[in-house]
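Below: a set of structures, written as structure tokens.
What follows is calculated from the coordinates using simple rules that are stated; it is not laboratory data. Everything numeric here is computed off the predicted structure, so don't read it as measured data. Cβ atoms are built from the backbone, for glycine too; each structure is taken alone.
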Structure I
């Protein structure tokens, strides 16, 4: 019961922040809580956070691929940052090697940005 009260509190916070309660319920099996549309346009559930609503199997596949790619890029970014940190703290610092890793980091971030741009609604040309 206390968990349900926490969700009620979260839903009240969404409403106070200007979110709109939708007629849709959370698609997660067994949840059934109402979904909210935040001012940012994101659709959220009080229990599960951000929810992606899809219209077709193709869209499901596309979103899964994008989420997987972002997850892999996040891990790669973290690993690259650790390597840069370790190398810059070492005694034999080779600036060219650090520059190479910084370029890798820049590419990772560019890919993440491109992936996020694909996720947002398409803009008219």
Structure II
């Protein structure tokens, strides 16, 4: 059975979307965030937590032997799941940051417009 999606945001690295329930044709609540070969099924608050993890990872310094290799996956990115960390390089971290920021912007804009239109 094929399911449709409601795309929230995408970049060259990944995509975020919500699944559409085929029976009701309503958009489901959690967001599917996909990049590289991984998918995360997250709430709005978990996406915010993930963004905080990205910000924390940006402030870490790689070891001296890894600093010279730009492609080295020398940054350990924590995720909202305390059982999963991801090894990324600086470029990937930047792309994950863009994906999450774009997703949060679109979700916040959607919430704002829905709230504003109800009044």
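A few remarks follow.
- Taking distance in nm of label points 7 Å out along Cα→Cβ at positions 22 and 94 as the criterion, the top-ranked structure out of I, II is I, with the highest value.
- Structure responsible for 14, with relative contact order in percent (Cα under 8 Å, 6 or more apart) calculated and labels I, II on offer: I
- Identity of the structure behind -13000 (criterion: helix-only ellipticity at 222 nm (-39500 (n - 2.57) for each DSSP H run of 4 or more, over all residues; to 500), calculated), options I, II: II
- Structure responsible for 0.60, with FRET efficiency 1/(1 + (r/R0)^6) of positions 14 and 110 (r between Cβ atoms, R0 = 35 Å, to 0.05) calculated and labels I, II on offer: I
- For 1.00 (FRET efficiency 1/(1 + (r/R0)^6) of positions 30 and 86 (r between Cβ atoms, R0 = 41 Å, to 0.05), calculated) the corresponding structure among I, II: II
- Mean projected area of the Cα convex hull in nm² from the coordinates reads 9.0; which among I, II: II
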